[in-house]
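Pasting the structures here.
Derivation of every value follows stated rules applied to the coordinates shown; laboratory data play no part. Please read all numbers here as calculations on a predicted model, not as lab measurements. Cβ atoms are built from the backbone, for glycine too; each structure is taken alone.
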Structure I
Amino acid sequence: MSQVPPQKFDAEYVAHLRELLNIAVEQIGPEHRTPATKAKMAEALVRNAADGITDAHHLMDVTVRAGEDGTA
């Protein structure tokens, strides 16, 4: 497995990602809103952003999907 250099996000973009995460968490069932699920969702969000995804709708979709099953 190859290593990808870490992506650097400025403070403004980090704030944007945090806002997207908070919105995404509100879109999953309350029974799944655990710290572990939120961490799983944050990981999916940051991973996709680091891969170059910039479309907020796409980032929101992958983040919500990561939290929907609540298995974290």
Structure II
Amino acid sequence: METIYDHIEIEDFIFDPILQIFQYPCPCGDRFQISLDDLKDGEDVAICPSCSLMVQVVFEEEDLQQYVDQLS
């Protein structure tokens, strides 16, 4: 069973248009990460690659369009 550390609004993440991932600081010093494609596919859990913490990304489907537009 997944344990969610926190619920974070998508606007609080930093979007990297080159890697097409969203990042948010983790308490361990690394960053939670989730890809734009994962969000478009309905995934909403960002995982820290250095520890076991996970956060749920709070967003609406239409919120993603502004990030897709940045790629054009």
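Structure above, values below:
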item	result
Structure with the greatest value (metric mean count of other Cβ atoms within 10 Å over residues 14-21, set I, II)	I
Given 13.4 for mean count of other Cβ atoms within 10 Å over residues 38-45, calculated: source structure among I, II	II
If helix-only ellipticity at 222 nm (-39500 (n - 2.57) for each DSSP H run of 4 or more, over all residues; to 500) is computed and equals -20500, the structure in I, II	I
Highest-scoring label, criterion being relative contact order in percent (Cα under 8 Å, 6 or more apart), among I, II	I
Source structure (of I, II) for Rg and Dmax of the Cα atoms in Å, computed value 12.2, 37	I
